[in-house]
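Readers should treat all values here as calculations from the given coordinates under stated rules, not as data from a laboratory. Here the structure is a predicted model, which means the values were calculated and not measured. Cβ atoms are built from the backbone, for glycine too; each structure is taken alone.
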Structure P
């Protein structure tokens, strides 16, 4: 199934980097600016919702808030998140640049994430990998589900045999809905019921596609 692969589409959080500590710090800064959220945000809590769309995250974590309060908190969190990301970024997984540069020699590389607009750009700025990623799409652009964003990348760039690399159940489900083989990044934040291939570290992609 992977023999004729011509392109690799990556999830971001839990797949290419771990930015949960920065996100938790940013969201806590946002929470401190309002008087209607009592519980603190933790790295573990951020990891538990990684991969969900922005709207779904706030519906899950803050169901007790009014719609107006959730929307206000979401806007403040989004602003704080980008400010913190632009300053601090996240931790790139070991071997990321070497592996992506090796893969780029043979495959076209893309990113599809459920993040807000500006987040992928922040990753590219901190990682200095602009030259390796041909295109990207996120939930924040059109509020589309990840499966639809995968399909859009495939159609826009005329990809013949792409695969999707991700770490959560949402990634697995999105790839299946999009009709794209799924590679499970087991080192990330989630568990999945199945996969077409599994990697336990980023460099495993070289073994899978370049050996």
Structure Q
């Protein structure tokens, strides 16, 4: 919730906020998934002085962290929590004792990260393999990614991308090295770990052994 001006001016030194991105990039409620979805190589923590806008206040300090190829929103969030504590430990005493130079944000470089919705987790295989892999990682643990199989959500928990020759339509399910794989716009994603409705998470090869009719399905966009 955005605070009113009369609230923001009550503290003598103003109101501060820690935001889990390198502002002005990824303003909003879901900056961690947004950084993964965008394919960013790094993100970080911004210590900012709050104003009446949505993450628009001047920047007091920033610390960066690399985004690893295997990071999900959950693992990246844990790393950013540690970085946030370190940022506050270092810069908050400086702000109290000496003050910090507040740098206005460059609004022309701003991007936005709205709150994710559960229905956004449905995978569209007309996208590239890389885009789909990012989405699976960005949406873990919530809202999660899924396909509809036999009118039930099949959660897709972990995937691997691979180049793959062939003319199958995007969304076509193949068997690839004992694992289920789905054709994308430019290759395949291998379903390494899935969770059928009402069941536990399981490796993709285990799922396929019990669901032989899964191969050959075509998932619509």
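Assign the value 0.95, calculated as FRET efficiency 1/(1 + (r/R0)^6) of positions 51 and 203 (r between Cβ atoms, R0 = 35 Å, to 0.05), to the correct structure from P, Q.
That value comes from structure P.
Could you figure out which one of P, Q the value 16.8 for mean count of other Cβ atoms within 10 Å over residues 35-42 was computed from?
Value 16.8 for mean count of other Cβ atoms within 10 Å over residues 35-42 corresponds to Q out of P, Q.
Where does the value 13.9, 41 come from, among P, Q, when Rg and Dmax of the Cα atoms in Å, for residues 75-170 alone is the thing being computed?
Label of the source structure: P.
On Kirkwood radius over Cα pairs in Å, which of the structures labelled P, Q is highest?
Across P, Q, Kirkwood radius over Cα pairs in Å peaks for Q.
Check the numbers for relative contact order in percent (Cα under 8 Å, 6 or more apart) across P, Q and tell me which is largest.
Comparing P, Q, the top value of relative contact order in percent (Cα under 8 Å, 6 or more apart) belongs to P.
Thinking of P, Q, which structure, once helix-only ellipticity at 222 nm (-39500 (n - 2.57) for each DSSP H run of 4 or more, over all residues; to 500) is computed, gives back -7000?
Q
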